[in-house]
Structure 1
Amino acid sequence: MKLTTLLVCDAGLDKRQTIEDLIHSQPSLALVSTVSGGMAREQIGSLHPKLVWIELSPAPVRGLSLLAELREAFPEIYFFVSYEVPDPELIRTAYRLGASDFLDAERWRTDLPAAVQSILLKHQSESVSTASGKVVAVFSPTGGIGATTVVTNIAGYLGKYGEACIVDLDLQFGMVAHYLNLEPSFSLSTIDFSHTNFDSTYLRNLMTKYDDKLSVLAAPPELEDIGDIYAAQVQEILYTAKQEFRYTVVDLPKNLLDERAIATLDLADHVLVLTEYNWASILNTRKCLDTFKAHYNQEKLLLVINKSEWLPQDVLSECRANLNYPVYHEIQNDPKTAKWVINQGQIAPPHTGLGRSMESLARKITGGEQLLLTQKEEKGGGGFKFPAIFGGPKKQK
C-alpha cells in the first residue's frame, strides 16, 4: 500500500528538492504534488492525500499555525513536520497540534523509514475488525506508580469476561512473569518472525499459562536477549492476539519514542494512562495527556488514578483540575494487598480494596459500568497549579 503524499514547502528550491528526493526514496510514499502554504488547503481538497508533509522553514510559527488549521479541517489525514534543527519547543508544539512525526535535517534519512512504518501501522490498525478482541495498553509516564501490578490484576479480572492474555512489551525490564510467579520457557526474544505460519497456535505455544483464563507472553529474561523486535512484528503479535483472545493487555515501556510503543498505542482499543495524586506524577501526566489528546479520542484515552487515598475534597478538586482531563477510574490505595499479590504471584482477591477496584475497572472496560468521574475546570483558566498539600505554586527566582 502506498501513502499518497503532499509536500507543503515555502523554503528554497534546494530544500524542496531534498525533501522530494526523500519522499521518492520511500517505496511506501507516492508524492502527488508540492505546493506553497497558501495553496495547501485547496490542494488537499482536490488531491485527497493520505499524508501531508509540512516543512516549517522559513517561518516556523506560521508553519505550525498551518498545521493546526489543516489538522482541524482534515482530521483523517496524517501529518509530518520537518525543520532544519530538532528544536525542543517546536517538537512539543508540533506533537500537541497532532503531527505524527517531527523530522530534522540531521536525522531524517535514518528516521524517515520508521516514521513511515508507524503511519502504515496506524492506517492498517484502523481497518481491524471491530468484532475481534480488545487491546488494552497500560502506560505510566512516571516510574514507581504500580503499572505492572495494574496490568496483571486488570488482566486477571478481564479474564472473567473472556479469555485474556498479557504481552510484556517492557523489553528491557519487564516484570510481568515475576509478578505472577511464572517461569516462562519462551519469551518475545524467542519468536521466529520468519515462521511461515505466525498464527494463533504458534502464538499460544510461546505463551505461559497463569490459569485457564490468562496467558502471558513474557519479556526477554536478559538484556542481551532483546534482539531485533520491530514495530511491524509487535503489530503482527497484537493482530493475532486480537483474533485469539477476548482481551489483550500490554505493559508498555516508559519510552514514548519507542516505535513499538507507538505501534501499540495506535492499535489499542483503550490506552490506560496511569498516575497518582502527587505533584510529580500529575505534572508528567499532564504533559503526556496534552500530547495524546492530539491523536486519541476520550473513548480510547482513559485516565486512571492508582493508589488513591483519602485526601481533603479541595485537594482532590485541585489535583483533578490540574490534570485537565476526565478521571475514568480510581484504584484504592491498598498497600498490604499490593505487597501480598506481588510476593505471592497472585491476583488480588475480590474482597480486598485492590480487588474491588480492579473488578470495577474491568467492568467499565467491558462496558458493564459507564460512570466517568468528570471534573469542571476552575474559573480563571486551565494553567497548572500545585495543590497546597504539595507545597503550593513554585516561587519564581
Structure 2
Amino acid sequence: MITRFDNFFGGHVEMSDLGFQGIPIDNRIESDDHLATAIDEARAIAEVMDEAGYDTLWLAEHHFQREGYGCIPNLPMLAVYLSQVTRRLHFGSMFNTVPAWHPLRLAEDFALADLITKGRVRFGIGRGYIAREVETLGSPLDNDQANRDLFEEQVEIIFKAWNEPSFSHRGKYYDLPARIRHRGQELEEITLVPRPPNRPLECWQPIVSVNPRGIDFMVKHGIKGVLPGGGRVDEVAAKWQEALAGAGRETRLGEDLALVLQVHLADTQAQAIREATVWYEEQLKVLSPLGMIPHLTEAQIQATFDPEKAPHAGLPTVHDPIRDGAWICGPPEHVFEKISEIQDRLPGLERVIIGAGGLAIPPSIIRQDLAWFGKEVMPKFQE
C-alpha cells in the first residue's frame, strides 16, 4: 500500500518561449545569475514539501547545462544545505551519475551528508545518458558495454567502502589502495572516513530495460528499483518480483519499487492537458536528440528542431503519456482515482513520486501542484 509520496525535481530554472514554437534548444543560453536560481527553486520546493508532509525530494545530477534544464552538479552538497532549512524532509539522488565520479569521492561525500543530515539522505545511482557530461568528465558513455563495466565496478567499490571497516579492491578499472609504501610498509587496505553512520545506506537505481544483467546486479546488492510510469509498469514489476524470488525473497507485486509519475493538477482535465501540452513539447525537444524517447525515427527527431515541421511529423503529444499512464492530468479526484488504480494492481508498492523531473514545467507550477496534491490527494491515501 502506498504510504510515501515524493517529488523529483531535475534542477531547472523558470523559462519562457517553450514548446515547438519556442526557442530552439541550442539557442537557449541562460545567464550565470539565472542558472544559479535553480538552487533557490530547490529550496522553495523543499519548503513546500516539508510543510505538506512529503517524504523525499529527489534531485538530479547534471553538468554543463547552460540551457538551464539541469543545474545541480553536486547532490550531497545541496542535500546538506536543504536539510538545514527543513525539518523532516529527506533528500534523494535521482541519480548520482556514478561514471562522472571517482567512486571513493562519491562514497565520502554521501557518507558525510548522511552524517551531517542525521540520516535524511537517500542514495541513487545511474550510468548517465548525456555524452557531454559523462565523456567530458573522463568516462565512456557511447560504448555501452564499457560504461556498464565501469559503473558496476564503481558501485562495488562504494559498497565495500561503506560496509567494510577496511578494504582493498583490485579490478579492471581501479587498483585500490595505491601500491605504495606507507610509514615503511606496503599499503594493503584503506578505510573510508567517515563511513555512513546509518548503514546499510538505502540505494535506488532506475529500471529501464529489465536487462537481466542489470536486474541481477541490483538484486545482488540489495538496490531498490525506480520504475517510470506507463504501459510497461505491470510487466516490469512482475519481472522484478520474479528476480527477487530467484534470490530467495518472496515479495508482494511492487515491493522495493518506487513509481515515477508526472502529475499536473487543474480544475478540469481539459485545462490540465492544455497547460501540459507545451511542457511536453519542450521535453521532446530536449530528450529526443539524446535518444531518450523510444521509437522515434531520425526524421522525427530532426523535426523537433524545426517549428514548421514538428507539428506535422507524427510526433507524440501529451495525450500519449496520459493514455499510457505516465502522466496524470486533471482535478484532485481524477488524480486520486488513477493512483488508486495503480495501488490496486501493485499491492506491494509503497512509494510514489508525483513529479518526473518536471522538465520545462515552471518551478512555480511545480510548487502549486505539490501544495494542492498535499492538501487534497495525499490525505486520502493516509486515511
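Bear in mind that the values in this text are calculations on the coordinates, not laboratory data. These numbers were taken from a predicted model, which means no experiment stands behind them. Cβ atoms are built from the backbone, for glycine too; each structure is taken alone.
Kindly point out which one of 1, 2 the value 1.9 was derived from, the read-out being distance in nm of label points 7 Å out along Cα→Cβ at positions 41 and 281. It must be structure 2, since only it matches. Figure out for me which of the structures 1, 2 the number 1.00 belongs to, where Rg/Rh (Cα atoms, Kirkwood Rh), for residues 273-320 alone was derived from the coordinates. Considering all the candidates, the number was obtained from 1. In terms of distance in nm of label points 7 Å out along Cα→Cβ at positions 57 and 249, the structure with the greatest value among 1, 2 is 1. To test your reading of the models, identify which of 1, 2 gives 15 for relative contact order in percent (Cα under 8 Å, 6 or more apart) when calculated. It must be structure 1, since only it matches. Taking volume of the Cα convex hull per residue in Å³ as the criterion, the largest value within structures 1, 2 is that of 1.
Out of 1, 2, which one gives 6.0 for distance in nm of label points 7 Å out along Cα→Cβ at positions 9 and 313 as computed from the coordinates? Corresponding structure: 1.
Assign the value 9, 23, 24, 23, 13, 5, 2, 0, calculated as P(r) over Cα pairs in 10 Å bins from 0, in percent, for residues 169-304 alone, to the correct structure from 1, 2. Comparing all candidates, it corresponds to 2. Using the calculated result 59 for percent of Cα pairs over 15 Å apart, for residues 153-200 alone, pick out the matching structure from 1, 2. Going label by label, the one that fits is 1.
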